[in-house]
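Visitor: Once you scroll down, you'll see the structures, which are given as structure tokens.
Each reported figure results from applying straightforward, stated rules to the coordinates on display, with no laboratory input. Since the model is a prediction, treat every value here as computed from it, not as a measurement. Cβ atoms are built from the backbone, for glycine too; each structure is taken alone.
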Structure P
Amino acid sequence: MQYLIFDDMTECSEQEIARLLPLVSEQRREQALSYKHLFGQYCCLKSYEMLQQLLTCSAASCRRSRPLNVHPTPTFLYNEHGAPFLADGPYFSISHCKQGIAVVVSDSPVGIDIEGIRQVDEGLVRKTMNIEEQAQIQASAAPDREFIRLWTRKEAYVKLQGTGIISDMHAILVNTERVEWQEHCNIEKGYICTIAIKNERN
């Protein structure tokens with residue numbers, strides 16, 4: 001598994017979008033330009049550039065036995081839930097928020113989510129967290145941060161599954177024994193990023 005987190009969102013500009021547009025696939029270019037706002041266009045293009053970097057990295061820099069063999073401007077296919085995948089490539093996942101962009105690739109099913117740390121609405125907590133998770137949040141010294149930590153786990157897990165949130169959010173993390181987690185919390189820049197990867201060894 002390899003991942004990148006980019007959090008210098010001050011680079012979002014018309015000039016940077018103009019630089020990125022020729023570097024992506026025609027499909028991704030159309031997707032980016034469908035966004036009305038500059039930020040959406042930038043995240044769409046920058047995340048694709050990050051994916052390209054991961055897919056074409058050398059065996060040495062990626063610490064792999066062999067480099068990934070994919071087209072330099074891959075085209076996405078989509079499953080019945082709208083989740084993107086590569087026909088001949090590895091598993092991948094993309095996420096972005098106001099604070100950053102995160103991309104991961106893996107030989108096993110994988111999901112990633114990045115969210116800004118923000119004040120939690122109690123109604124949202126009840127709607128998205130089960131009783132045990134609510135107690136965990138209430139007992140935390142930093143409830144808002146704990147909510148986002150759990151939220152990114154849920155989002156990363158459903159992306160690993162390739163489904164998106166189509167079921168009761170209370171039950172998403174109930175049976176995740178075969179999942180390994182990586183969490184990256186950047187308090188200074190105000191975000192949490194979580195990766196969920198399927199453990200194929202079990």
Structure Q
Amino acid sequence: MYTTSDLKKGLIIDFEGAPHLVESLSVSTPQARGGATIYKVRLRNLKTKIKTDKSFRGGETFGQPDFQKRPVQFLYRDQDTFHFMDAQSYDQFAFEREDIDWECNFLKEEMSLFSYVYNEQVIGLDLPPVVELEITETAPAVRGNSATARTKPATLETGHVIQVPEHISQGILARVDTSTGEFLGKAN
């Protein structure tokens with residue numbers, strides 16, 4: 001069992017009968033004597049991907065879900081189906097594009113990541129925080145614009161479009177934040 005004092009970003013709790021990931025947390029302590037500490041939490045249901053903002057009083061408890069994170073490898077894409085392999089059991093499974101709509105923007109073949117497994121069923125993916133993807137299409141680099149704050153669209157090898165500084169050219173390996181989709185810089 002977890003209590004509100006155990007809550008932290010990245011923790012997975014059993015809430016309303018489903019596994020929920022704690023995405024953000026803020027704690028407010030009362031000024032008045034005898035007041036309860038309030039924990040404001042943003043939870044994401046790992047089955048439905050719906051985000052919920054909740055407030056809890058200090059001392060509330062939560063169950064631990066029958067939940068695991070397992071290492072997996074992305075194998076290939078077949079139309080709108082993405083195929084994966086469990087790195088421990090070598091079992092293969094697939095997701096449809098609509099089930100992993102955001103995650104598929106950052107998947108490239110042979111990539112290692114983690115899967116969320118609830119009651120022995122794979123329900124989602126956990127991407128690494130940063131991925132390196134090649135820029136396959138963008139407007140030509142403008143010489144001398146490395147110090148400007150202007151950006152231009154660039155298409156990654158996965159087909160996802162991000163904004164990059166004007167001095168970035170096609171063929172560059174870009175570091176991309178998987179939670180926001182933002183360009184972080186060139187890969188080394």
Structure R
Amino acid sequence: MEKKDDRYEICFCGSGGQGIITAAVILAEAAGVYDMKFVCQTQSYGPESRGGACKSEVVISAGEIDYPKILQPDILLAMNQSCCDLYFLNLKPKGLLVVDATMVTQIPTPRAVAVPFTKIARNEIGKEVAANIVALGAVVQLCQIVSVGNLEKALLARAPKGTADVNLQALHAGMEAAKQYDLNTLPHVVMEEEE
């Protein structure tokens with residue numbers, strides 16, 4: 001039987017203007033430029049520049065990527081209810097749903113982590129627009145797919161001038177918020193028996 005590579009798929013979704021694509025690009029650059037993994041990042045969005053549905057996909061692998069689109073995400077980050085409802089059915093059976101608890105009130109699975117990214121950005125960082133970076137920090141804390149140091153490098157390379165401290169604070173706030181979750185206790189983590 002052919003050994004499956006370690007292809008890891010992450011889908012970010014939300015509304016235009018929430019920084020969905022920026023968060024995905026930072027993750028892709030952390031994995032590809034700094035962690036030296038194979039990576040592919042794609043995006044799609046509605047015709048509206050703000051408020052319309054927005055999705056960005058990141059595929060990370062130690063080997064070459066033969067297909068750039070996500071088949072079934074290992075992690076789905078949903079920043080609003082409509083995107084959660086729309087994309088949840090694509091999630092891998094043992095995948096993890098991560099939602100912004102500020103915006104998503106109806107969670108369709110117990111295999112979920114709900115963190116109030118927008119509330120954290122507003123109350124702890126003082127900038128609601130940093131919710132995407134708070135969410136990125138949480139996702140990386142949960143999946144451990146890139147090193148924190150390299151994620152910080154990618155973030156700082158993309159951060160607008162004068163926003164480095166705020167962005168790093170947002171990233172670490174998201175990581176701290178995600179630390180309260182033990183993935184071993186969530187129903188989605190069912191270790192397959194080795195043959």
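Visitor: With Kirkwood radius over Cα pairs in Å computed per structure, which member of P, Q, R shows the largest figure?
Guide: Q
Visitor: Given a value of 17.8 for mean count of other Cβ atoms within 10 Å over residues 119-126, calculated from one of P, Q, R, which structure does it belong to?
Guide: R
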